[in-house]
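What follows are several structures.
Readers should treat all values here as calculations from the given coordinates under stated rules, not as data from a laboratory. In this text the structure is predicted, and so the values were computed from the model without any measurement. Cβ atoms are built from the backbone, for glycine too; each structure is taken alone.
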Structure I
Amino acid sequence: MRPIRRRRRGETGGVYEARTGDVLVRVAPSYLPEQSDPEESRFVWAYVVEIENHGDTPLTLVSRKWVITDALNRVETVEGAGVVGEQPRLEPREAFRYASGCPLGTSSGAMRGSYQMTADDGRSFDVEIPEFSLHLPGATRSLN
């Protein structure tokens, strides 16, 4: 099944969505000027992720894979178990929300990725994390 991608614009840069099967992932990024230092080429973003289980089977988020691209097309891949030190279990009609962050060496970039999920019925599958833009408020936006 091909994921459905939607992006809704909001006051803080928008909410990005992707649906894979019965799982909906939303991401809301925001720039953190108080943790950034543009003179030292350090730009920090926070993002809040919400994962919703719209199916009838409990799911466990086993691992994550992030692909982070900066404005110079440098790519970093980050993989690991769970998210924020947890491997959350989502019952049917349940959501899990967490916040994290990402430093970049350029003033803009993008992130995308996937979560590996296991279902109580034994299935394992990947869930798309929608690609979302990271750029300074008021800056010209471009994804490479």
Structure II
Amino acid sequence: MGLVSFFQGVGEKLFGGSEKEAAEKTPELKASALLAHVQKLGLPFKKLTVKVSGDTVTLDGEVTSQEDAEKLLLAVGNVEGVKAVDNQLDVIEPKPEARYHTVEKGDWLSKIAQTYYGDPQKFNVIFEANKPMLSDPDKIYPGQVLRIPHLD
């Protein structure tokens, strides 16, 4: 899958409330916090190694599906202080990669569904594709990156 970019100043605050607190954390502590975040979300993986170098996270290991790999990528990428994720996960059952959408001010899931699918009623496809990172279809924020799966 390779390298995917994210907005560094938005997302889940796993490394502390301020930039100074985050900067004081070692790469090992950040990697540990990201792995704990993935486990808390209940995202499936067979093997997973998380490495942090500066503002870039590398995911290595093995997952069953492309969807699992993409959700892991988004779970760690949508964390404040993460600018890029290098996804090196091996996928046992590969499928075409989903598209990604970076939320802009004024976006909502129905509007995004209209853009990608031509039907605002398909917002639930996007919502379901981004669970458990999304808990409510109305709780998205500018800078957040979402999976936009292909319709079957």
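Rank structures I, II by Rg/Rh (Cα atoms, Kirkwood Rh) and report only the one at the top, that is, the highest.
I
Among I, II, considering only mean count of other Cβ atoms within 10 Å over residues 106-113, which has the greatest calculated value?
On the way: I: 19.5; II: 16.0.
Top value of mean count of other Cβ atoms within 10 Å over residues 106-113 goes to structure I.
Identify the structure, out of I, II, from whose coordinates helix-only ellipticity at 222 nm (-39500 (n - 2.57) for each DSSP H run of 4 or more, over all residues; to 500) was calculated to give 0.
Comparing all candidates, it corresponds to I.
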